[in-house]
1. Which structure, out of P, Q, was relative contact order in percent (Cα under 8 Å, 6 or more apart) calculated from, if the result is 23?
2. Comparing structures P, Q by mean projected area of the Cα convex hull in nm², which one has the largest value?
3. Given a value of 19.2 for mean count of other Cβ atoms within 10 Å over residues 14-21, calculated from one of P, Q, which structure does it belong to?
4. To test your reading of the models, identify which of P, Q gives 13.5 for mean count of other Cβ atoms within 10 Å over residues 70-77 when calculated.
5. Could you figure out which one of P, Q the value -25500 for helix-only ellipticity at 222 nm (-39500 (n - 2.57) for each DSSP H run of 4 or more, over all residues; to 500) was computed from?
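What follows is calculated from the coordinates using simple rules that are stated; it is not laboratory data. Not measured: the values here are computed from a predicted model. Cβ atoms are built from the backbone, for glycine too; each structure is taken alone.
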Structure P
Amino acid sequence: MSPDGIAESRGSFWTSVASLFATSSTLVCCAIPALLVALGAGAALSSLVAVFPQVVWLSEHKEVVFAMAGFMMAGSGVLQWRNRHAPCPTDPALRDACLRTRKVSFAVYLVSVAFYLIGAWFAFVQPWLAE
């Protein structure tokens, strides 16, 4: 048995991590500022923008941010689906590592999906409901 199963699981893991970072930007652009304003922490938001002015750019270009994050999540989801039954090595230690990596990768992917949905709610649905 070749170690291709481990390599495929690692590739799936790293794409899940990349999608997690991409979807974290959706939280930074939309969910965190909306939460701060909702909690009456406008001064904290203005301090955040003063320290990190890139937050304004992310908010102004939220369609691009969400499109890029969605693209990365779709790619990660395809790899998760493709590798769900990939063979693992027969050595018990390597097999356990392969299966553990597969589970962690899927958990990271689910967290990134949750971040994406929360960010989408605050970026697109909540402003529409507030009208």
Structure Q
Amino acid sequence: MSAAHHVCVVDDDQSVRLALASLLRSLGYEVETFESGNDVLRWLAHNRTACVVSDLQMPGMSGLRIFECMIGMGVDAPFVLITAYPTAEVQARALSIGVRAFLTKPVSAQTLATHVKQAVNRDD
């Protein structure tokens, strides 16, 4: 499978995960969904993706930790982090290590679409 238009969605909340996946599919992306950081990291060990969209706060492994593990694995995919509980400290940390976008829930469909498109196209 080509990774050029492939997006991974990670969120422990099934309804959010399905809504994000549905939106991204409607925009023409192929989407894989994951309930946890461990699940997406296992998948990324054998597959490529154009972008990862992840919740920040999840049981077991945070979205920020997922990104750090991806870096350690050599996975070069833009990362969009979404949170309902933003703090300036976490946002600064995320952006300083290379997270592509730090978005606050509820995220509008247009905002998410713009950031994913930029990430997939590697536009700045």
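1. This value belongs to structure Q.
2. With respect to mean projected area of the Cα convex hull in nm², the highest-scoring structure among P, Q is P.
3. P
4. Going label by label, the one that fits is Q.
5. Considering all the candidates, the number was obtained from P.
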